[in-house]
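Chemist: The next part holds the structures, each set out as structure tokens.
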Structure P
Amino acid sequence: MSHRRGAGALLLFGALTVFMTWPQARHLSTHVPNSDDPLLSIWRLSWVAHVLPHEPSQLLHGNIFHPEPRTLAYSDAVLLQGVLAAPFIRSGLSQIAVYNVVVLLSIAMSAWAMWLYAARLTGNNAAGVLAGIVYAFVPFRFDHFMHLELQATFFLPLALLALERLIETRSRRHAAWFIAALLGQVYSGLYYAIFLATALMVVVPLKLRALDRDARLRLARALAPAMLAGAVAVIPYLLAYMANRSDLGERQTTEITLYSATLRNYLAAPPENMIHGGWSGDFGTPERRLFPGFIAMALAIAGAIGLDHRRVTLIVVGVFGFIVSMGFNTPVYEWIRAVLLPYRGLRAPARASILVFLAVSGLAAYGYARLARGRSAPTAAVAAAVLAAAMLIEYRTVLHSWLELPVTPPQVYRWLATQPRVLVVEVPFARAARLDSIYDGLYMFNSTYHWQPMVNGYSGFFPQSFLEMTEAMRTFPDDRSIAYLKGRGVDLVVVHSALLGEDRFGALTAALLARPDVEAIAQFVEPRGVDAVFRLRR
């Protein structure tokens, strides 16, 4: 595959990504999807940029949920994206813009990686383009547009491509590429790395059966050094998650059941999908809208005819992803959780559908290659263009729920950046019964301007100390709640009228001012309201 074709494919998928996610590209520095997850991701990227050059030993110990350790690993740490984004954030570029560019590049790179894999499988570049469109723009992508780690799927097809080349050549170079792809997926998206690694436990033995004893030995010799290096690179990272699992516990079965797919969910698209959103809305909920599209399914069925070992790989990967995505709706998932510890930290088995989309994409490439066989080049090109346009129309999903973030930090956060190290808590507090509706993501985002430690936080897990605080703060600012904050070592309380409402803000600040152990030390007037800062006297 020539470098020119590769660059051209990447430019094409970049342009398609901008088109399919419009108007995101128009608001790179100001708008993100209206969810706490983009705020979490901006904080993750910014934390890596902040701490990596000078205190790399503190990389996993974020400034949230004080004094808990390893808080960056309470969710996927997305270290690869953080390392790549760090030079741009440290150079002064808007962390909002950097985050948005990373998301868009993740989608475009996923399409490009699928193009590379499918084009090599079929020997047909147009087939690769169609596969890239399916893989990058299935409705599932738009349901998870706010999840940075779930857009990082480019290593999945690259790993399968490297595996094919490794089986063919048994060379150390391709063994290194294979392990590098697996490591890349671990460090950019753990959910998918776990699904991929488990699928490979099925795929690799099947492929080895086709080799004779000498070929297996050569393969093992080629693979051993790369596997050893990969283990050295990944074990310390995984140990942090194992330590957190010991502290935080496992996912509850009620959560896993809620996010386990059903067969109907594979006919569901987001309501915002222009073609399928209307009729499929009752077939799924967020995390369980997994429709791959009629055109892709038809091409994949055509591509599955005439099996060879590469198509068998795709089918096995797809079937495995489908079974795992069903979660507790099949007896297999309970067995997997019992045997493989990483699955006990996964909340949403339905996300294994990414392997289904990978398989459908690859088989769709084979389907187009079958249809184009024997036809003239112009006819095949027209057919590919028509199919590509039809797919883009079928997948078009309108993104319209946006959160506008300030271009410059509010005054209170600029002031905090000038203070010596202090422990901060921000009000309003979360409520344990409504952790899906809190302001802590916004507090985390704003902490990127000052990096003071804080007891607030938002992530994939909430530590027990945070849940205890939400209970203690129900009666804030009475004696019990103030004593609790002092016991936690809190120095400053930041109260936001824009989030509380004027009446509640007035009542809280009056109660605080009436206390002899609380001192008002700063107040900042913003267009949306007042931010007041109080110091707790020891």
Structure Q
Amino acid sequence: MGRSDEGQRPLLDALGRRQFLGGVAAAGAVAGAGGLLAACGGSSGGGSSASPSSSSAASTGGTPKRGGSMSVGMTGGTSGDTLDPHQGLTYLDTARAHSLYNPLYQLDHNAQGEYVLAEDKGIVPANGKDTTDWIIKLRDGITFHNGKPLTADDVIYTFKRIINTPTSGKNSLGPMDLNNLKADGKLTVRVKFHQPYGSFVDQLAYWYYLYIIPEGLDPAGKDKNKPNGTGPFKLDSFTAGQQSVMSRNEHYFHTGKPYLDKLTIIDFSDSSSMQNALTTGAIDAAGGIEGPQVAALAGNPSVKTVVSKTGAITPFTMRVDLDPFKDVNVRQALRLLVDRQQLIDSALNGFATVGADVFSPYDPNYPGFTRQADIPQAKSLLKSAGKSDLQVTLTTSPVATGTVAMATVLAEQAKAAGVTIKVNNVSPDVFFSSQYLKWPFSQDFWSYSPYLAQCAQSMQPHSPFNETHTSNPKLVSLYNSANKTADPDQQKPYVQEMMKFDYDNGGYIIPAFISALDAYSTKLAGYTPARVGQPLDDFNFEDFYFA
């Protein structure tokens, strides 16, 4: 998602979507840049002294045990942190929301769909084919923290709030017809759309702003400090920019969970102080650490690091409506001058896998694109475009792990094709100002989403985060055709043709899928690597326990 047209919300919405790759990475950008010159001048085999494969996998710790108080640390919190599950600004907000509330549907550890408040396979077209008419069936016996049963009216109230407020989740709900949104019994919702929306279930997988709240709750007003969800924990106290304390929800619908008595989420000003807190035992887990910290923690017997290979991206974004990026030859040339493995080794300390300029690698329709650096071909394309001496400015900022380092590496690699890239490193405040989404050549970051869900956010003419300003009639037609059916087999040819369009014509340079890096006390168990790209096992604290 992206900048709202509401004027007062551009920075809020921008930061809200950008919370899931890990901590704000000013420190990571500097640390990651340490080997830039060596890596760019030598082979592509450079990188961190701690490779991703050297880090430990998940811990099960035997039979889960109940009890204990867990403290987790993350960075990036602000005095503007919120308890509103639809208006979060930081990933700390999402960690809270995911502990207090539940969505209808989400992605699991393996980036596969998982029904939560909805029954298994309980979100379907009403008559099996017409994707303008859907039914949502809710699980029975779920209650909010105050004891109120979950009903269809709560889902309807939530959808209306998300669309009318509006919040960052509005775009995921697509062309929903609010006037014909109705309850069909206590646990069934009838959802109508103004036009076919066959990707509705996949769109709900962008669950970060789609948590269900009870009818009448006003998280931005009278209930600002009184969250009331169905989640595994209930709020005890909250101090924005400092910490949140929660207790077990004894009536949670996942029997036996959560295992912990208490959960405390602590905001740290930087990753170094967070690392120190972990090694001294002041906290039990640290989310979104930097690559060099994995190596630093490797010899500590009381700490286990977990590297999650994810589908998250930090793309370079080229505006296809402006020179010189209007010319597809220029866009393809810039893609071909990237030595992707070298960039990963140097800028990301090796903690990523190679990408090929198309997002959503776990989507079942993803055909496994590859793209190698080809300097002669890049030069030939630039010559065809009349841009053999191309000079461009790349705007970057320490807004995600490795962004500034990636920009620096790209500028160095571009010299081999005779391209001059001037790196314009601005503060996050400037990056996410009114100029955000207007930079001709810039960067961004996204957690993993299924392909059509990502397209809704960034690749359609009216997408709220259309960083590349893509507005192609063919792409729009294919997207609409894919949404006419909910059958994955019937969607497949349209989705793959869209992916091929991206590969041949798109405005993204996606050199890598970025790993998520976390560290845990060896006393802790129940976590696992997660492929979506959020820290700390996608914030599934209900599964954590002390071994």
Structure R
Amino acid sequence: MKRLKAGLVAMVTGLSVLLMPVAAWATNDPTGVTKSPFPLGDGEQLVDRVLHNEVGLNLLWIVLGSAMVIFMQAGFALVETGFTRAKHAVHVVMTNFAIFGLGMIGFFTVGFALMFGAVSVPAIGFNEPLGAMVGLGEGWGLFGTSGFFLTGGAYDVSILGFFLFQVAFMDTTATIPTGSMAERWKFSSFVWWGLFCGAVYYPLYGAWVWGGGWLSQLGSTMGLGHGAVDFAGSGVVHAMGGMAALAGAIVLGPRIGKFDANGKPRAIPGHDMPMAILGTLILLFGWFGFNAASTFAASDLRFTVVAANTALAAGFGATTAMVVMWRKFGKPDPSMSANGMLAGLVAITAPCAFVQPWAAALIGTIAGVVVVYAVLIVEHRFKIDDPVGAVAVHGINGIWGLLALGLFADGSYGEGWNGIAGGVTGLFYGDAGQLIAQLVSIATVIVFGFGLSYLFFSTQHRIQGIRSKESDEIGGLDLPEMGTLAYPDFLEAQGPVFMTTDDPSLESAASLRAEVGR
């Protein structure tokens, strides 16, 4: 920074001399006195102003990116609500709404300090870490210990901008299980997940990859490429959310009526496919903030590559999933086409800055195939009920994104990433160590992410129960848990099956269960 500043001082001072005649001509006033807009001797002040403005531009960049990522919550709400049944619509959309506040409380109080208490981001003026990282020795950090409640040194314009961007990412992880656990997750139990995810679940693995922790330092400690690399969160955000979605769906069990007596899955169509498609398009829009703004600097022109690669993977993922479903089942299934687009977006999120456009297209194409077969395997082979395909979209394709980086990164970007010289380079461009680092990160996501979330959900289930009452699930969660209906006129026309067994006009849960099938 000092060398850069000295160079800029010399350059600005030289320009002021060269531009004096032009400046004099341009600033003649009626008194005949000319005033230069570049006074000699003010070079250092001008450089400070240039650097200040660059930091300001970069902070504006990440605030705009934050707004786009936060708007993605509307996309998730529409996708998940459209993919589920009308009698649960308010309950599903409320989980997507409430998770923002719940996760933010956890991240504000505890999570940010654990995840980012020992990092710096000079591009936005976050020049010094808030504190040191607790760990097992040099290069084996586990979590930070500074910045709780954003107090002390965290009360800073740069750090608060960084916090805003990161809390938006946390919110994405927290909301992913609301899809896989939809239509049977007791709201009072869901609340605790939001707090836990923001405070502990998301920040710990995030600290290991983005906070200077041990996974990011595998290049220094073990000679494995640049250590674990994840540009915008295929692993930190999506795979971790997907592992929690898997654990939660297993602990909850399938919805009533999902599998017949022989274990064959029944289709339970969502109530509003146009709503789900609209939500997917909103997510596509927000993803440009998700990925491109992860440069943390509008002055880092690589964001154009990131944005183009994001679009390519999304388009190829959507089209591939559509074609696969068309050939396999005879129809271009809209819901799977939407999931194909999301799968492509998830997969490109880690490698988007490091790969060429042809690789982004290939990554999206593979994601479009993977998501179709992952949904079928999760449901048919493992008998796991995931109403929106969250495990396949976020979990499996988040892992694919981490792997893809270790294969296709071409070395043209990432100089000095995690303190390692040279650009980030994958196996196909000569660095097998980077692939190994990515595999270690993948194994950690699976073991730690699934293990911790399964422990949380199973413990919570034993203590308070996390599944809604059977009668409420059959009748619809909106009225008994939310106290209101999404479509009261429509639901009243459907008869008592949409109400609860607390209503005296109904018989028993057993008779209703027999009517809808188990």
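Only the coordinates and a few stated rules stand behind these numbers; no lab work does. Everything numeric in this text was worked out from a predicted model, so none of it was measured. Cβ atoms are built from the backbone, for glycine too; each structure is taken alone.
Chemist: A value of 4.1 was computed for distance in nm of label points 7 Å out along Cα→Cβ at positions 170 and 282; which of P, Q, R is the source structure? Walk me through the numbers on the way to the answer.
Modeler: Working: P: 5.8; Q: 4.1; R: 2.3.
The read-out was computed on structure Q.
Chemist: When mean count of other Cβ atoms within 10 Å over residues 226-233 is calculated for each of the structures P, Q, R, which structure yields the highest value?
Modeler: Numbers: P: 14.2; Q: 24.0; R: 28.4.
Checked P, Q, R; max of mean count of other Cβ atoms within 10 Å over residues 226-233 sits with R.
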